[in-house]
Structure P
Amino acid sequence: MTATAAISSLNWSEDTLRLNAVCPYYTMFPLDFPLQQLAAHAEATRVLDPFCGRGTTLYAARLAGLPAVGIDINPVAAAIAQAKLVRVTPAAVVRLARTILEGGDQGEVPEGEFWRWCFDESTLRELVTLRESLRAMTTPTSVMLRAVMLGILHGPRNKGVPSYLSNQMPRTYASKPAYAVKFWKTREMTPVRVSTLAVIERRAERLLKAVPLAHGGKVYLGDSVQTLASLRQNFDLVVTSPPYYGMRTYVSDQWLRSWFLGGPSEVPYGSHGQIARQPSQGAFIEALAQVWAATARRCLPGARLAIRFGALPSARTDPEQMLLASLEEAGAGWSVTDVRHAGTPPKRKRQAEQFGKAGSAIEEIDVVAELADQPR
């Protein structure tokens, strides 16, 4: 099986691309980046993304007709990415949600001021019931319903029919409880009753109206180096974007979605296991090098590695220097064939300006390397 050459997302209809936006997520690159790499490596047969995030590379591979494997240490990212690899009908998703809700209340409703102000009591009860049931499910339909729920869990309040279940909140990250409660109280914004099933039905119909065929693959939740060591597949195309050095808000910004997946009902501020939270630039480069080395061991000679990388304005780093140093330190046979500027992405899509207050964005770079020698 080889890739279908298509260099731009414009080759597909808007309906076909909607599943890629199943859940808004700040740290993501545009779909065109992996599509361009697939078009330039049309002989590719299996795609890997060791920092898959919300699964954009996986969806590009699906569009190109190829199986893909993604790895991410963030449960929210992995849950979103998994939905990019399955194909189910809107009716199946709605049917599963209705069955769960009609089965009776489950789970313990979290208590506290935030929860009283964030969700209507009945809506929150439905959320908890869905949360409890989905935690034990692994079917394709449950994978999709879980991702749909993550996408509708919080967001702005519409004047018409609701698209989200929460009181007023951003779509891409969850506000911290104290700030959110103060915001709602100041504006006298009490939560309104929203039918969870009705929102699921509208969202599923929109997202799954024209999804492309599924071509296999899997998303692994865990450390990239450890996971790659356990795999048996061989890859010939790797497209990825590592977290930028110093990025620390992946977990806390997605705390409400993390709760829905079974996490705590308060904000977790730890960063255990996150590669971007290394104590120094040298340690970060070394950690990246370990990933590139582990990746090489699972790739065929001649495999292509395409990396988009940037920097936080506050980190005072040179992303090109850091990335090239990590590839060299890997000592795994990656030979750099191209380095080019990728431009400055829209603010809503860049890691570097996650909240619009980080200063001027640093231009991202694309680095392409080829596995010239047999990996060690």
Structure Q
Amino acid sequence: MKYIVAPDKFKGSLSGIEFCNAVEEGILLADSNAEIVKVPLADGGDGTMDALLHAMNGKKITTQVHNPVFELIEASYLWVPHQKLAVIEMAQASGLSLLAPQDRNCRQTSSIGTGELILHALHKGATSIVLAIGGSATNDGGIGMAHALGYEFIDKNGSVLKPIGDNLELVDEVKTNNVVDMLNQVQFQVACDVKNLLYGVHGAAYVYGAQKGASPSEIEKLDVGMQNFAEVLKKQFGVDCQKVEGAGAAGGMGAGAMVFLGADLISGIDLVKNITQFDKQIQQADWIITGEGRLDSQTLSGKTIQGVLASAKLQNKPVAAFCGNVSLSAKEQKELGIHFASAVAKGPCTLQEAMEQAYNHVKSTAFNFANLIQRNVVDFVS
């Protein structure tokens, strides 16, 4: 029996490869002859670098950058020397998880650290950069990132603006005189898992501003700033970012990456599947086992499990989902194409306890699942 294990991370408890290891231990306890192939995945958010680290012959590079509130921290990116490829996670330098709740204020935060990671990769010799933009603490349209690469954002008085969300409404011109030349020699791809527009009710500020520390009145102000920023980009660079799905991702980093990096916005899970050659790896599989923290309505929108299911459907492969919590009905699971689903936490426990015991819970679930397979209790007929 051949199993492909292809999960997302369990946020806060298990990385993708840790999930794979737990599943492997559980299955081998039930079936010592099983063949297990580990293919940790991600949807373009935090965890993308670790997922690709397993798939590629690369290493982590660590350097000093500024976090969202301009404090110096250490952050890492994945460097693949033989491809001159860097995989950079915005969350590493500009992520919400880097800030305590009281420090989250996307009016004042900046994506400058993400730009500093890009600059470091350019000096390393990168000719191709994948930028994963999930988990950001910012709503600055990517001007912090661009500032680190030499762009200057000017107000009506000719002054250079601090690259924060609050100043988007003051941007009158973008100066490109000092932009690093190496940008022209690099292909950028942005792994993006949402389709939000830049501004408006479905835009960056209104959809994500509250979780990044903005009040209702501040969200309105940030949205006005994003509208002004979009007009400047359209006038100066000829790009109408508001017409592009995903431009509002990561506080407008989608738009900033398009304009300032010349990047293509690509589905995060599709990009990761392509790099890991996922469709090829599942060709001989008997079962695909996937998982993430929650199996819910969000699974239907650009997430890792949806990407796994799309590939599995094309090759008529059965999929089992081991998740921290399962809130989809049996009918919804069937419609998605899930053949077996299980919430891994068993018995009454707190969320903290469930997270601390996630490895053992996944291992136990995999053992029970493989036992059912061995006894032909769970079967799949094409």
Inset, instruction - Given a value of 1.35 for Cα Rg over 2.2 N^0.38 Å, for residues 52-139 alone, point me to the structure among P, Q it was derived from. - result: P
Legend entry - With distance in nm of label points 7 Å out along Cα→Cβ at positions 244 and 324 derived as 3.3, matching label from P, Q: Q
Inset, instruction - Out of P, Q, choose the structure whose coordinates give FRET efficiency 1/(1 + (r/R0)^6) of positions 212 and 364 (r between Cβ atoms, R0 = 41 Å, to 0.05) equal to 0.90 when calculated. - result: P
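Bear in mind that the values in this text are calculations on the coordinates, not laboratory data. Model, not experiment: these values are computed from the prediction. Cβ atoms are built from the backbone, for glycine too; each structure is taken alone.
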